[in-house]
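Below you'll find a set of structures to go through.
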Structure I
Amino acid sequence: MTEDSPRIPKYYDVKRNLLELTKSLPAGAALPPERTLAVRFETSRTTVRQALTELVVEGRLLRIQGKGTFVAQPKVAQVLQLTSYTGDLRSVGLEPDTKILEINYVTADETLARLLGINPGGRVLRIHRLRLANGEPMSIDTTHLSARRFSRLRRELEVHSSLYETLHNAYNVELTDAEEVIETVLATPYDAQVLGVDVGLPMLLLTRHAFDAEGNPVEWAQSLYRGDRYKFVTRLRRPPEGGAGPPATAPPVPPDGGVRRPGGRG
């Protein structure tokens, strides 16, 4: 290290050592107490606690009050593709479940009308759902669809939990194209209560604008994923020489918001 090199904080060095330690332990294994780790790494318990806290926030460790700190389950790796939540989880050996938090109708403003290809003032079906994996809350979804085009959808979803399967089976609609934008946000008190996480936990907010085979807009949705339990995977391909491909455009957010997050951003 040269004199001009940035100094590595002690806690970060401890954090790297802890990561190496967890690689040799199975999910659910308990870590040694803070006091033991402080002696092992020749540092203070405060420094060890800071390193552990960062790893908990990142989803690599799990802290249980009164019991200790444990190696967390691996994050769910979701490939960015047009498949259903149900199919995605079952493909990695997890059992999906969906709880409908609210289904209601809202009036489309100009922005939402443009996104769904309907007239301003038209009725929009808004579906607010909690997604679970093996009984553990994972994400909050808010989906908007044309109520006129999918007139029976509200009743259909009371029987079938998968939205995409219902669109296919009941309406012969296949989603073939979509634009997605991923942002980072922090969990609001509402998010924390619904998902069972700490307020301020880093979250992944995914906005999707999806179309059918004829190019007609089908849904505009926002999904809020736990940053400690999820990671997204995509495959990139270099564009043809001399072409950079079309510029990305972020789907706009309707004024009334997408994901319903009382006490936080829309």
Structure II
Amino acid sequence: MNPHPKRLVKLEGTDNFRDLGGYSTEDGKIVKWGKIFRANRMNTLTDNDFREIENIGLKTVFDFRRTDEVQKAPNRLPAYMDIAFHNHPIISGAYGFQAIRRMIDSGGDEMVDGVALMKAANKYYANRAHPQYTALFQLLLSSEVPLVFHCSAGKDRTGFGAAIILIALGVSKETVIADYLLTNYYRKKHNEKILTEVAENIDPELIRPILEVREEYLEVAFGELIKTFGSFEAYFEKALNLDEKNIEQLRNFYLE
């Protein structure tokens, strides 16, 4: 997928702040631009970035990070804007970065299967993180937008969240996966920098699976979801308390 020029919100302090608008649904509608955004942590936003946040008219920030992650890198957003903050931690979310740190500190003596780790995390999102994703959808139903939801890298907890939002809106699975994989495009420079830095201590290819998103990770989440609930529709209703009327409301709000 060649990303739409409006997809990335160009900010100096973060590299993965993206608009979920512009995608076509399977019934021919379009997701509205400027309503739902996904991002990584925003602790290094600049004053210039504040102007862009103002232009967006951001009303709501939904943070999947754990308390220790938030304390270590608190978001820097315009205090003069009336932005509502909601923190609903997904506890399994940052284990990949902890695994990277352990491998580096051990000089490669402690090995972690990065692919297995990321697949396990995605199974967790599909089976165990229902309260957090329910809370996100409730905010979307209350139309507290423009809204941005995020975690640390904006790829795993956030990636699954973006995927199920787009599925709920009627976007094809193929397009959902393509959006998921855009993180690798936008984070390539950041990831290559890390891989170069760790090369002195360990084989960088050991941590590449943790830095990246891969189609197989999201497929594992979807497979787990279907195995448990039988369909996306059943997942939305049984896990996230979204009935047909709620899905219709979401589509009325966010499609054109």
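Only the coordinates and a few stated rules stand behind these numbers; no lab work does. Small disclaimer: the values here were computed from a predicted structure and weren't measured. Cβ atoms are built from the backbone, for glycine too; each structure is taken alone.
Work out which structure the value 3.9 belongs to, where distance in nm of label points 7 Å out along Cα→Cβ at positions 87 and 231 was derived from one of I, II.
Going label by label, the one that fits is II.
Looking at distance in nm of label points 7 Å out along Cα→Cβ at positions 23 and 55, point out which structure of I, II has the largest value.
II
Please compute Rg/Rh (Cα atoms, Kirkwood Rh) for structures I, II and give me the label with the greatest value.
Structure I comes out on top.
Compare relative contact order in percent (Cα under 8 Å, 6 or more apart) across structures I, II and report the one with the greatest value.
Top value of relative contact order in percent (Cα under 8 Å, 6 or more apart) goes to structure II.
When mean count of other Cβ atoms within 10 Å over residues 47-54 is compared over structures I, II, which one is greatest?
I
Upon calculation of Cα extents along the principal axes in Å, for residues 127-222 alone from the atomic coordinates, which of the structures I, II produces 49, 25, 25?
The structure behind it is II.
Can you say which of I, II returns -7000 when helix-only ellipticity at 222 nm (-39500 (n - 2.57) for each DSSP H run of 4 or more, over all residues; to 500) is computed?
I
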